[in-house]
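Student: Before anything else, here is the set of structures, which you'll find just below.
What follows draws every value from the coordinates through simple rules; no lab data is involved. No experiment lies behind these values; they were computed from the predicted model shown. Cβ atoms are built from the backbone, for glycine too; each structure is taken alone.
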Structure 1
Amino acid sequence: MKSLFILLLSGVFSFNFYAQTGPWQSPLKICTGASPTIFNAATVFQDSSGVPSVIRKGTASSDTLMAALQWFPAPMFSTYWDKVAIKFSYNGGTTWTTPTTCTFVGLPVGYQRPFDPSLVQMPNKQIRIYFSCGVNSPPPGGIDSYSGLSNDGITYTFEPGPKYNDASKNAIDPSVAYFGSAYYYNSWTGTNTNGAFRATSNNATSFTVQTVFPYDGTHLWLGNYMLDGTTMRFYGCGSNIWMNSTTDGTTWAGYSNTNASMGADPAVVRNKAGTYILIYTGPPNLTGVQENIKPEENFIIYPNSFSESFTISRKDGNDKLNIEIFDSNGKKVFTGNVSKDNSSTTIDLALLSAGFYYCTVSSKSGSFTKRIIKNN
């Protein structure tokens, strides 16, 4: 959602699209603990955001932490809307800076905005960020994992070519860790049926498939690696936030549940004092981006995922409806209306590129926005 998100956080939450219409209505939560599975009560880490990644930056004596996230600050579709941002802590996670939007130098024209960030500190102390991306009109499986390199953690130089891709499946929401002498990669295929990709690399840019982890109905390999001394852990989600660990990068010890409340995209780091810090996407609530909404029973938009067209239907009321559709960058791509005498209308978007769009329906009594997906 990661995402969003970005596949609506890859389906981890079932959003009510009238009251909770997208990742901008979810906050990131943060909590701490003395063990890798037991955490204190969570508080809000960042409003209107999701898909976190957190690392400890610098040398072993440093207590500087970096957290990357997908940010949706009000107002909707502003310059900073749906961008990767960074927060720093210089005291082991006690306090954090406000988000700073990242810059991606050299991102090719016609590519989607980077999303689903994952941070890795390289042996030379540079920061590499991995993220989901692809061309604006992707074929099936056209969202891949890309990367950028930075000296300051804010400005990244785009590294050409996908770092991991699959001909028929998406490779979204990547997580990468440098453990031992190799880089370990995990990403989500976008469906529970296909599960998650696993791969390894010796150079951080060319990954070899290791295995595909299926979804067992409880443990979704959608989250983040973390390094803990001679142990590498992975925190994932599903029916709850869980943890698994390995000491050799291949053999995993088994699943352990955390006591953290339901959430998605968990990311964990251990500070210099030994405290574990968990950041995750919390359940939707009313956050900093407010919307005027229409009662759920009045409208239906179907199908959510479509190839050429979708239908807007209302059960009661006879107000004229105004319809606006925006792409993921906030550009208006469609304007239309439904007369007060019609109970439904079909919107033809066959000429638009595949991708994510936002449909706003408004009338005299209010408005709502729904995220829709065009397949091809």
Structure 2
Amino acid sequence: MFNGVKTYGSDDLLKELKGKDKKPFFACVIATTDTASIPGITGAGATTELMNYTPAGDVELIIRGELRCCDIPPQTIVDGASAPTPAMLTKASLELTDVPYLMIDAGAQIKPDAPFALVNNEVITEFGGNIKDGKGVKNPKKIFEDSKIIAKELLKDYDYLVIGESIPAGTTTALGILTALGYDANFKVSGCMPENPHDLKKETVMEGIANAKIAIGEVDPFEAVAAVGDPMIPAVAGMVIESTKNNTPVILAGGTQMAGVCAFIKAIEPNFDFSKICLGSTVFVAKNETSDLMNIINQIGDIDVHVVDPGFEKTNHEGLKNYLKGFVKEGVGAGGSMLMALLLGYPIEDIREKIVDVCE
């Protein structure tokens, strides 16, 4: 349908959303969990100590264009090489399109020095725990219900929502919820480093399931998130369910983490109609040989996936070229925000040029 996009499934929903006259709204849900402190499990930050600053830094970069919570920008660094946070891809798409947006805190330890919405007051200090202990999220049902209120307000003025996420170790907590709900996701979830620590992720999840004493495939979805999930999952799920009840389409901007959200939604509503939902992700996730997003999605249901290739091989920006080597891949709604820009009529060449400008 577009230059730079490959569709897995149908493009019927994209045809419905395409047009310069459409009014989308972008939201990004941030959170942190102590799972990210496990050495080697994620590279979503310059150092292990800075992982919890990544979501707040992403928000500050998008809104203010500068960091305030720390001095080192969110980035993935391996063997001295680095790649910029995908927040820069999202920032470029938002600046190019001038689409309105909102940053939503579902439970982040570090708060951004920029305007954001809280899902509920109880999570001001209640960020995610370490799923290895079987204690991932406190009161996920309240996060879920309160996120519906945010979505209900947004639905009044916009044609569709694009929802992204920023959460270090989010692919591990996605593996947690997928495994707990009975899906075969081992060695299939993505990761932000060239070397995907699948064994460590599996070991972490299985230890958490054992400590939580939950039965794989038979557990209540909220109990599953409470044990081995993260705060972003119930927040995004609540927004999606509220949106579809009002017949408003949603682009889930992400990869493995959003697959976890879809599995959680289906566990809550087994007959959920995914025809108004699609995933907007990046080619870096879809073509990554260390993961298998499509296999996970096909297990969940008939969910269309649209993959954007920004063509970073055509740039001279070394950090962006490292995306081609397995760095970062996705996050902060990067794939979905670029898809949104394409739907609004901006060619992939203009999007790529804007990303380079923002990064530089």
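Student: So FRET efficiency 1/(1 + (r/R0)^6) of positions 30 and 350 (r between Cβ atoms, R0 = 25 Å, to 0.05), computed for just one structure, reads 0.05; which one of 1, 2 is that?
Tutor: Only one of 1, 2 returns 0.05 for FRET efficiency 1/(1 + (r/R0)^6) of positions 30 and 350 (r between Cβ atoms, R0 = 25 Å, to 0.05), namely 1.
Student: Give the label, chosen from 1, 2, of the structure having the highest value of FRET efficiency 1/(1 + (r/R0)^6) of positions 126 and 254 (r between Cβ atoms, R0 = 25 Å, to 0.05).
Tutor: 2
Student: Taking helix-only ellipticity at 222 nm (-39500 (n - 2.57) for each DSSP H run of 4 or more, over all residues; to 500) from the coordinates of each of 1, 2, which one would give 0?
Tutor: Working: 1: 0; 2: -11500.
Matching structure: 1.
Student: Another question about this same structure. As an exercise: distance in nm of label points 7 Å out along Cα→Cβ at positions 54 and 310, calculated from one structure in 1, 2, equals 3.4. Which structure is it?
Tutor: Only one of 1, 2 returns 3.4 for distance in nm of label points 7 Å out along Cα→Cβ at positions 54 and 310, namely 1.
Student: If semi-axes √(5λ) of the Cα gyration tensor in Å is computed to be 26, 23, 20, which of 1, 2 is the source?
Tutor: The value was obtained from structure 2.
Student: Can you tell which of 1, 2 yields 3.1 when distance in nm of label points 7 Å out along Cα→Cβ at positions 222 and 302 is derived from it?
Tutor: Structure 2 accounts for this read-out.
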